[in-house]
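Presented below are the structures under discussion, each in the form of structure tokens.
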Structure P
């Protein structure tokens, strides 16, 4: 009779199993989630808007997540490239190398300099790459990830980048229908894990287009869509959508009435960090000779409107300090008041408490945080 070998169970440690899996895979693919692992976002690149950074991740001040793929999509002239330039400048300050893939041939080096980017340093300056095709962009990113650098890749814009088949084909749209979407459905999944493992970041700029549908209800609830196929949203950890108003009041003007900026309505379309549906608004400067980017401090006033520590009486506002003392001011003097260290510190504290933590703790009204059309139904338990 054959001898039966008894197998010991429960004797292999998690550490040994992980080591065995990694050896079989020929690389690091298995982790102990209680230790160092590529799923956790440890760093964020500021967007240039503190209000936007406050609504991206539940319970903390965030930004564009390092190690993930994110999207900024918007209607025309809503500031996608301007925000990307701000993100690039902030990434460089954090020690990241920046590769800017441009399919629109529209990036002006002076514009990037005014946004705070370093484009002149031969060792660490921003690298400009013409995005000739989606295949070329993804292959270049794949190759750059092999270098021992901390990368931020900006793709401006995916919607205007052709596939290689598009370049080789004629102008008949039927001859290359859905080709780019098919390429992206194969290519983007190949980049997700290498980007996470390398601690790199991919920021994709895309266009918002009208959702043409036969369903009236869908047209109302989902008025926009992004080109590139349905694989892309699954690859993104964060999707920020930008829309704007055409009203005269939505523009920023100089002392002579010339338009130098515009208002942007910003919505978190998707967030793996618990804040999908949150909204904010701010203004972006684009026509000033010296300034380019988000009017950040100006938007703080609107951000703290939900706070009980900001009271209004006619044209006067009262900021309640932590010690109970009050400070009155008019909105026209907001930036002047922020020059006072005590006043500015209290405003930021209110933003942290009311914009970040109240949402995290589900304190107050949901309508203060979400798009009014997307407020979850209230129940007796709320």
Structure Q
């Protein structure tokens, strides 16, 4: 289950360890602690609620649509959500750059969702995976020599409104070392700090380092999704924290970015305000998705009746159920009982085992 690895009121800084050179300063404030606890409860509620496979697949598709739209919109892509949905449903024959951005992001999301589903533990977020993410989101949009490669030149960050430079990231010679230090911090603290803290710190520091010529923001948000899988949130691929950022892009950039020259301000960076903002975004999306899932789970086609619950509870207690067992639990006729089993199978709650008189039903493992 989800665990808390935090200590209230402690400021973390470089003096606390000698093994890793990157040691971000932050404080576990009451607001941050309350946000983490609220997320824990939301995660627990979602993990303890069984949703039909049809509903989950639909929400996964919707989450990808929202994420692909929001994350590219943050970077200035003008396509509205309605257009993004059309593009993802039917790929245009002649693809413009704005459309390719959306398609690339969606494809990368699908890839990462599969990676996270197929790993019993949190996927290893290493440099190889980060480079792959950047290559996928920028494919066909930048020169091939820059795909999946750490930048070899200086870059700067513009104000999204004025288009004037406001931040000068570290020199490209320092980028490999800074990325290595960040990843070392992530892996060293996986069992010491809460996954939310780790994911939030990674997100901001990655943006600060700005390791690529292009695709830094999209790569940061996608890599953060991988780390969020560490929350053991079975439905993590159903929500889009990018949506929260896109609601107020200026606020997002003010929280995640810096203003000035990296070398002048690197020792003054404090991650506390960002971590509070970061957890607020997770809460906002979990609440939105939770409410929508609850509505979808209560439609006539998916609503379970007491006799359906009786089947599930019997299996939980005994490991399986046969029709003869179900007949003792209800007065429903055999053809109707068969329909009950069929509905539970279609909704992804149970699966059929055996044949003929030896038929029995067991709970179906969640994907």
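Using the calculated result -17500 for helix-only ellipticity at 222 nm (-39500 (n - 2.57) for each DSSP H run of 4 or more, over all residues; to 500), pick out the matching structure from P, Q.
Q
As an exercise: relative contact order in percent (Cα under 8 Å, 6 or more apart), calculated from one structure in P, Q, equals 22. Which structure is it?
The correct label is Q.
Assign the value 17.2, calculated as mean count of other Cβ atoms within 10 Å over residues 36-43, to the correct structure from P, Q.
Only structure Q yields this read-out.
Looking at volume of the Cα convex hull per residue in Å³, point out which structure of P, Q has the largest value.
P
Taking distance in nm of label points 7 Å out along Cα→Cβ at positions 108 and 292 from the coordinates of each of P, Q, which one would give 0.7?
Here the read-out was taken from P.
Quick note: the coordinates plus some simple rules give every number you see, no bench work behind them. Only a predicted model underlies this, so the values are computations on that prediction, with no experimental measurement involved. Cβ atoms are built from the backbone, for glycine too; each structure is taken alone.
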